[in-house]
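Next come the structures, one after another.
Please treat every number below as a calculation from the coordinates, not as lab data. Computed from a predicted structure; not experimentally measured. Cβ atoms are built from the backbone, for glycine too; each structure is taken alone.
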Structure P
Amino acid sequence: MIMTTAMKQLSAVVMEQDMDKLTRCLLEKGVLDFISIKEISREMGEKLTQVEPRVSLEKFAEVRRRTEYLLSLASAELPAPRAEDLAELELSDPDRTDKKIRDIAGKVEAIREEQNRLQQEYLKTEEIRRQMELVNDLNSLARSESAYAFLKMRTGHMDPRNVPQLEKLLTEMPTALINAGEQPDFFMLISLKRDESRVTAALGQVGFAEGEGFRYNDYGKERLLKDLEEQMNAIKREQREKKEQVVELVRSEQERLVRLWQELRASELYYKVQNRFSRTARTFLFSGWLPAERKEELGKAILDVCENRCYLEWYEAEDARKEENLTPPVALKSPRALKPFQNLVTNYATPQYGTINPTPFVAVAYFLMFGLMFGDAGQGLAIFLIGLSGFLKTRREKKDPGTLIPLMMYCGISAFVFGLLFGSWFGFSWTPSLWFNYHDVVNGHASGGPVQSIMAILGLTLWFGLAVMEIGIAINCVNLANRKEWLYLFLDKGGLLGFWIIGAGFFIIRQFLASNMQSLPADIWIFLGLILPTALLFVKPVVEVLHHRKEHREGRGHGKAPGAIDAVMEGVVEILEVYAGYLSNVLSFMRVAGLGIAHVSLMTAFYSIAVMVSGGAGVSLVGIVVLILGNVLVTALEGLSAGIQSLRLNYYEFFAKFFKGRGRAYRPMALDSDW
């Protein structure tokens, strides 16, 4: 868990007759991250031919995505193909599968077109209703005497059986057709005046006999608007029915569609695996990386399916890097409980192979930072319950909770724990503080405890920042030792010298403050703690210059050899980065105290407002509402700020000391992979 997973490289030669069984075996095991033979040896790769799939992979992807779209209409799950089915898998033909889903897709498309038609009808009716709300005199509108003459109203008789035909003729025009009288064949038609000639022609085709003398004002504007509203609601109901029809149609075919999708996906991966093979006249070659712990399992499986008609060659990661200049992929192995924090790491970048997995350190640092900035047990419990409800919902729906929901739960726990330490519940000291009362310190009422002032809180976060920085440099020292980069380990600002200078510098500052800023520690401590390691910073660039000059003398150097001035300037820059850059990094942790103080100040302000609106005698019902709204606002805004700042401090202050995001993520070809 502490280091990235140890990897092994496999290179294999197999016979053509074993290709099918071997491909299924590699998919079933799902542990091999394939690499091209050209990456191992360009000369050998140029002599080999890459295996081309018999079927277009693009066609597979196209048909698979269409099947996924159909299943998504019913929110159906897509279980990955099962390993036990691989032995009996009949390779799918994407064209044949496309024909099988075409009938279902056609029915769905027909319903979707009807939904689009209904949506257009709804928008047209909504536009007519909006314009009708501006009308005062309906009779003048019917006579086209109104200022709103862009609307045209007609009434008349028509065979009700011709209504669908009329609606079809009026499809492209904003209109509203209402059965306006007691007689079933009496209708009112509202349209735009600009479409008058086309509407008249359509009415003529369906036998609409326009009548005179209808009193629109007697019918009433409110009634007319209500009729239009009912018409819009009827369209909405029909849209919902169409949507349910789509869902029912897909669900009736869901089992068959899922089976087709699994066959497509398994076949697509089958051909993708073979696409990673290279061939000679009679043999096939492939290579890839896998976790060292899976070596015996995969090796035995390959030998079994090939009946020993194969040659396997294993390489240690270090040997592959030296002899073939291959970089192993990086797999981080963290406990399931730390997956959200591992996602935070990989979202930043993939660490280098053979370095420390920073996930456990990020988890602890994030937990402590968030709690120090947002220490309230009541609000933390609320955040935890919100995250827990989201987690349970995803579990019921059998979905991945992702990173945010579990992270909210951890943040809630952190705020709850620190709230107990500070004795804070929704901004009130309902329980005794187990560490110190944050509210009393900020408001100037501290009467006991280890922290008595805001300056002490700022100092506390500075020491916390120093610890985080030193841990980051210590991790970098371990990484440098693992990579055998001894020069950078002993003489670089990110190695032991940096660790030495920062620790000694803060020791000297602490002693200076302990003497009420009257005296510094003895000269020997200043010399050993600061002057000596600072002078040693100039050694590394000098060694590098000498090394480059040696390479140039031996004809192995590239470009112009660096000079003495370059070495001096590099040493000066390193000193500036240590004393200015690292100091600013530590001071950046004061934002932890800043947000914590702001959180307390906001809760105090909302309490003062609650007392003010209550008239000064306790807290009234209105005051309680103010407190509730204040807690909601602070929980949302301060919680978000604390979460972002905790992430920022990890990324820019902690990671900067050791994290080299130059790794390639381990992506094995497996049935549940995203290849």
Structure Q
Amino acid sequence: MPLPGESPAPSPAEPTPLAPRDLRVLRVGIDTGGTFTDLAVRGPDGSLRTCKVRSTPQDPGEALLEGLAALGLAGGAGSKIVHGTTVALNALLTGQVGQAALITNEGFVDLIEIDRQARPDLYALEPERPRPLIPRDLRFELPQRSFPAGPGEAEERTRPSDSEIESLCDKVVATGTQSVAVCLLHSYADPEPERRVAEALRARGIQATASADLVQEYREAERFSTAVCNAALVPVAAQYLAQLGGALGETPLELLKSSGGGLPAADAAREPVRVLLSGPAGGVVGAAHAAKEAGLGSIVTLDMGGTSTDVAFHDPSRSLGSLGEEVRVAGHSIAVPTLDMHTIGCGGGSLARVDAAGILRVGPESAGADPGPVAFGRGGTEPTVTDAYVRLGRVPIAPLAEGFLGGALELDVDGVFRAFEALGERLGVTGARAAEAVVAAAGASMRRAAGVMTMQRGRDPRTTPLVAFGGGGGLAAASLAGDLGMPSALVPYASGVLSAYGMTRAERTSERSASVLRVASELDGQERAGILAALASAAAADIQGAGQEIAFETSLSLRYRGQSYELSLHGDGEDPEGDFHAAHEARFGWRLDGHVVEVVTARVRVTLRNQDSPVAESPGPAVPGATDREGPLQALGSQPAIFDGESFETPIYARTHLAPESRIEGPAIIAEYSGTTTLPPGWTARVVGGLGLLLEPAP
């Protein structure tokens, strides 16, 4: 598929090597999804090559290597690779994690089960809690006690001897466990006791996760949970990255963190909990760049993939402000920095079924990569959301060289019609009405998800544009934006591989935090600056690069005394207490002037700016030949498409034929290699900066 300044990507059967001169500075982004694995290669001149191959769930690295070979980069030779993977996430979701042990204080081995005693479903008569990742027979007690000695300080009152620690290590070794979470009370204030135990374990060849090395913040339940998840994921991530590293040889490999920054593969193997949401994070990074080039400010992002859809909010002035305040994955608290996202089990591959009560259900079950949707012709028989769009004629029915996968995928349209006739019979409607119902049900799920990131966060969707991407993002963009009253929807160029593209733009980051636990009025500006400076220095030491620019960002989390939650304020203003009162009123509609305000946590994010390519600071060139095209835009053809129960003869356009400022009136279908954009009647589309397609309702 051609992108700004380059030729179409070669097919897997006909790999075309890139010119050797380009290999010195190529950045490769690879996003492993449930249905497809996407690859994007960014060259030194801003050119981009992309490729989509079917994912291989049994061995995700197989599809990764196939895609590299298809792009003429067998083994990734000479490039820099940033990878987003769901290996750790899927292991946590399915419970198929590695064997791990826990070492904690005497009397606290059940803390990882007790957690906060919060019910996941308030109205469930028999609530189900996640199964502990570490069984009770692999939890060990250590005679150690630390006590608070002031804000952010602790004093060790009971110190285990060297022989007691060695004896405990003997017990762990006897179990055959190779990964251990070391979780001691008050280690956020004094991490030395944890590190002492962890070093003894590492001397025995055991991977040890010290909770304070991951999260140096108070609240032991969240800190312990994060460390336990990490320890359980270490065997899974280490095996995957070892296999991948062997195939890539000397090629530098980074993984994208859940916070949107790069992390060296060796660090990711030790701390896989930091890359749980690496794929969705890449999409937010790519969407942020696309929005900037289009001249947009704050945005809501919609990443519609094959298995799930992720919704996030991005404010370009507050990257730290985009981090989640309370993140749970599969019921487990994750306290490392993570982008604030809401995920639903509804994507293009989500299955549509009628339950025992005769109600239509869409997702969370997915057709996956094999067999995939009925339209893919690989043996699937149950209709999916993608099939519904095919049945309604909203994607090109005939293969197009300018369309999805370069026309390599021939859709099984007859199979789709049969599947929806069967679904319609169960619902008592026609096949077309059944397909519309499936699209409507998926849209309702997306509206709820978008509402979580806007209205439930005190943001008005009527003033916030949508940026839609992923394989199905362009199909849902206009309808979702219209339903929420959003001013517009941007579908970036190469929207179907935007997560992989975002990874090529990712910059290495380091986040540090510390619990402060001080009354705001008693913490003067000089003390605050000293705390933040110490964190910034430690974070910068993690990623320091010779001659490279480093950017710093800070935030403070505050609360009213007695509250169990905080609000994060960007930067370190002169009056954080006053800023907190205003932020609390804006978020919740009330404030407590005169009530004691506490500074709970200080955070710093340090970013190592990319300087390996001029495109890091400028958009890529326009599509070759697009601006030289003479005369009106010509459609590739047309086909009937159904919108709101009415059939329209709908023209099909190639996105590569659109010049800057090109305008299209709906209804229309706009095809490209990585996906399709549907423009309903009453909407217009125009090409804006960065070759994004801005969809707007007609006046």
Structure R
Amino acid sequence: MKTLNSLFILTIVLTSISLNAQDLKGRIIEKNDKNEVTPLTGANVYWVGANQGTNTNSQGEFKLAKPNQPNLKLIISFVGYRTDTLDISQEQTEITHTLSQEVYLENVTIQGYSKGAHFDRLSPLSAQIVTKSELQKAACCNLSESFVTNASVDVSYSDAVTGAKQIQLLGLAGTYTQLQAENIPILRGLGSTFGLNFVPGAWMESIQISKGTASVANGYESITGQINIEHKKPQGEEKFFTNIYSNSEGMSEVNANYSFDVSKTLSTMILAHAEYSQTRVDHNMDSFLDHPLVRQYNIFNRWHYQGEHVESQFGVKYLTERRIAGDSKFRIGDINAIGSPYGIDIDISRIEAFGKVGYIFDRQQTSLGLILSASNHYQTSIFGLKNYDADQQSLFSNLIFVTYIGNNNHNIKTGLSFNYDKYKERLNAINLDRNENVPGAYFEYAYKWLEKLTFMSGVRYDYHNQFKGFITPRAHLRYQPVEQLTLRGSIGKGFRSPNVLSENSYLLASSRNFIFSENLKMEEATNYGLNITQRYKLFDKELTISTDYYRTEFDNQVVVDMNQDVNSIYFYNLKGKSYSNSVQVEISYQPFDRFDVTAAWRLNDVNTTINGKLEQKPMISKYKGLLTLGYKTPLKKWQFDYSIQLNGGGQLPDMGGYPIALQRESTFPSYAIMNAQITKYFRKFEVYIGGENLTGFMQKNPIISPETPYGSFFDASMVWGPITGRKIYFGFRMAISK
């Protein structure tokens, strides 16, 4: 906390700089051969001999405080233009200056090639951007399959029957990673179990993955990081798109979107998705389906309005899904009873609506925005003899004001937020109905000096109706001492309200009982980390090496204890230590044109106190290695993509209470997964064929005691590896631009 207090004192000092200084206002422009004036956006403007500088806005304008020194000289530079140095008098308050191009080019078409995934060089956060082209290197049927070529995010099955998937970031469960869609929180509470399957891959324009704590403007829930999804937008270049996919496991899906302009200021887009998987597959012959039977329909209509000072977006999304799992003989409508086939029947309907409106003031870099969203998630489900029915109604609002103090080097962001969740949850006789409302306020300050230094610090206060008030401080620093080296550091707190039943509903696929040992408190953790990104020139090609270390320390955590009793799962507050250390090195290089190579290695050290003993957290791989290769032929006629990931072994829950015949090893081994895809491009469309898990590796006997699912030892939750073998898929894409 002393470190955090020092950071905020530094924030106050930096904020006060230049408030009383005399400003120089100006505009930087260029003129073409017809003497037409065009503003230059992003030109560098700074004083000689003083650490004061700024960049021009979209109108080519800037404001810069004068330093207290004689003989003022102002340097103005922009890539591709001649750098000028101007003498400024103390009395001068405004200038207009024209930059001249070093070389004039006419009638030239430039074609470029960019990588599908790259690090944001200017953000103070350690952020990686995954573009649409990167997502299309694999099947990417939904969000859970979007990280096949990503080294930072792990995705695995939660259990061996329901098909639920979970992500991990920095070695911790995805519940500690804040999921957002265009800065709106999504998939909280009931949506966390199957929610990764609710975001079709064909709808996504890009994904931003940031490690460590996020901006306080985005809330208090980010502990290990944040994943933000950018959907396709009506004002984009794409008019029509369709994607048809099918695989060897009998799963098929269709995606389509269409956009059009209603008027000069109003446009709309309709996105549709349908998934059908009704083939009963049981490769390991344990009488249980290897994957659930799923029917999902998903539709999304969004609008965009662009006025002179006002910009607005709004939309509505509806989803319905039915999934059947369990014994291969189980059918819809069958009643679960001892002696009958064990079945799982999950029926979900979900509706979401959002609205955004922003007003841009005449004062540069000043705006006011309001974000609103509402959702209703309704679910009825049967897990053998267990009935789990739930309903969640949620509201979210965020009012954001952005401006600067003194000059453009000192930016502030402040606002008010409100979260409301109404839960109705029933698990047989257990009732967890509750209402949660959390109003909050935040303030964030950012200091930027040219492109070399960015310091961002913020704090927010929230009041939870059950857990009372809490303060969330966070700070980020980015420093670029030389052009090829970028250093980043972050530190901050994170909080989250536990949703034990919904976030652990996959554990219902077992004979274990849920036992709540005490009233659960809000989870609280501190995360801090360092990232170093270095760029080199190797054979005239750029080699990028990114190294980071992050540590997460919990002050309180909900412990899921499967060690005390073979027939029960205990939930209680942390009594002792719990922490995660994550170290990762990622190297990317293009040895020759259009051939991309990425290699990464990560170590996880995750420990928590379970039943009074500090031990390695179960079901977490100790390490991960990743190698991806991608090549596009000239003129983009063919594309070849390949990836292999090595997942290290780890610890399994204690099985000492099981009969000897059912006991497993105390650890699970390492294993490798290989994927490949070939894409053929035509003038108007493209076709692709690929394979997942090409080695066919499968976890042996993932279900404990499948022959007696109503007995005392049935458990389908101890999954650490793939539960389906080799999968071949093919598809078709077509896009029409406006």
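Out of P, Q, R, choose the structure whose coordinates give relative contact order in percent (Cα under 8 Å, 6 or more apart) equal to 14 when calculated.
Q
Which structure, out of P, Q, R, was semi-axes √(5λ) of the Cα gyration tensor in Å, for residues 281-360 alone calculated from, if the result is 29, 18, 9?
Q
Given a value of -9000 for helix-only ellipticity at 222 nm (-39500 (n - 2.57) for each DSSP H run of 4 or more, over all residues; to 500), calculated from one of P, Q, R, which structure does it belong to?
Comparing all candidates, it corresponds to Q.
On distance in nm of label points 7 Å out along Cα→Cβ at positions 49 and 593, which of the structures labelled P, Q, R is highest?
Sorting by distance in nm of label points 7 Å out along Cα→Cβ at positions 49 and 593 in descending order puts P first.
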